[in-house]
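Please go over the structures that come below.
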Structure P
Amino acid sequence: MISFLVADIVEIFYTVLLPFIRISAMLIVAPILSMDSVTLKIRIIIAIALTIAIYPVLEWPVIDPVSGKGLVEIFHQALLGIIMGLFLQVVTAAFVVAGQTISTTMGLAMATLADPNFGTVPVIGQLLTILGTLIFLSIGGHVILIEMLLESFRLVPIGERLLLTEIYPELIAWSGTIFLGAVLIAIPILCVMLLINIGLGIVARASPQLNIFAVGFPAMIIVGLFVLIFAMNGIGLRMQYLWNLGLNNIRSTILGV
């Protein structure tokens, strides 16, 4: 009786381990859930809850994790979860780069805060990251991401290999969104600050005795903040567009939908 019970427990463990690894890998890399404020215990609880939710729905193969096939499958499941999270981390990195660019043009490059994902970033970058996180939650991005993660077990079942030679070029090409998205978000502020710099250059040329540094830096900061406030609506729409683009890339590249 005890031997049968042990065999059943071992079989359940073998079937639960692989989906648990895919879910855990995605939670480690995905935005919001990868922050230091989300502790390891919370991630483990979420991963266990999602594994329990998906376990009765599908048929799971029994693969010995200490065998050669099992080790390859563990690596594959972890890689699949990490790639799903990386598609959205590119969007988060675009917000940070946009904030760094805006801060530099405004003269706030030295004003920095500690970010749990990217270390020390300028205050504008922290502001855009928080705004982007709120937009991601408001559009239900976390729910869509978890839904796609659970759906991936049906579309890409355990034991089936993805063509990584097709996914890697897509991921590398998508990483260019870090710079493209940053320019898309920061372009209104950059254009205005360029005009301000041109105006200050003309004033400095017309009146050399004027201390342009004493006047220019406060003016650039004040004007930059006002432009940032007025452009916030458009920035929010561009952030929403980037999040939707990232989720669609996960759906088309990995899930093939």
Structure Q
Amino acid sequence: MITIKGLQHVLLDIEGTTCPVSFVSDVLFPYAHQQMPLFLTDQAENPIIQEILIQVFDAWDHDTDPEALSLRQKSFKKNTEYAIKYLSWLIEKDRKLTPLKELQGLIWRQGYEKNILKAPLYADVPEALKRWHSAGLKLSVYSSGSINAQKLLYQHSTYGDISNLFCQWFDTNIGSKQIEQSYAKISATLNANPEKIIFISDRKSELKAASEAGFNVLFSQREGNPETDNGDFVGIKDYAELSLFPA
């Protein structure tokens, strides 16, 4: 049993922390990739989509990767066809570009609303979230997926809609998850001292950045995660073994 007292906030990653990596990699990403051409065509006049594509092409204009540069053929035009080429390449390379995340979130919304998608949370997660929430702790999310995508996942989970348990949502618009400054910004947004916040993630690079910002951290050791060695961090496999208490 791991017991940590004196907290105000629990900050949670999603993939590999509250939801299996396989759902994101094997279900969500392929679904968004498959639906993207039709979605962009159908939503071509949508101002939100138009703004996202402006951001995509701006990122491409500044992308110095040789492969990204080679995609820009002589007949290059800033249209949907070429946007899909770059977006597909970003997905293939697992590049976490913010406008791509926004677009994926919009596509996933359609899938969730049609009941094609449903997020399989780990069995111990819903009870633990409710327990911590009832104890007076404030729950927040920090994921590389867009805030809209985060909310959709918890609204359409295998345990029903538990999105109301969370008070704040953070994505890469606040900064990279691998740098200390992002966690300092989160601490300021939550209006809480860093030592009153615990961050749980399956990535040691993220935990290192959070700990440098003064956060308490735990390494998520879930079956199927890419990283299994907790290194210098305390690992947690089951939230039934995790007792968190407010100050």
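Quick check: 147 is what I get for volume of the Cα convex hull per residue in Å³, for residues 107-170 alone, calculated from one of P, Q. Which structure matches?
P
Computing Cα Rg over 2.2 N^0.38 Å, for residues 19-98 alone gives 1.24 for which of P, Q?
Going through each structure in turn, the value belongs to P.
Out of P, Q, choose the structure whose coordinates give relative contact order in percent (Cα under 8 Å, 6 or more apart) equal to 31 when calculated.
Here the read-out was taken from Q.
Which structure, out of P, Q, was helix-only ellipticity at 222 nm (-39500 (n - 2.57) for each DSSP H run of 4 or more, over all residues; to 500) derived from, given a value of -13000?
Source structure: Q.
When you work out FRET efficiency 1/(1 + (r/R0)^6) of positions 83 and 179 (r between Cβ atoms, R0 = 30 Å, to 0.05) for each of the structures P, Q, which one comes out largest?
Largest calculated value belongs to P.
Identify the structure, out of P, Q, from whose coordinates Kirkwood radius over Cα pairs in Å was calculated to give 20.8.
It must be structure P, since only it matches.
Taken together, the values in this text are just the output of simple stated rules run on the coordinates, not laboratory data. Not measured: the values here are computed from a predicted model. Cβ atoms are built from the backbone, for glycine too; each structure is taken alone.
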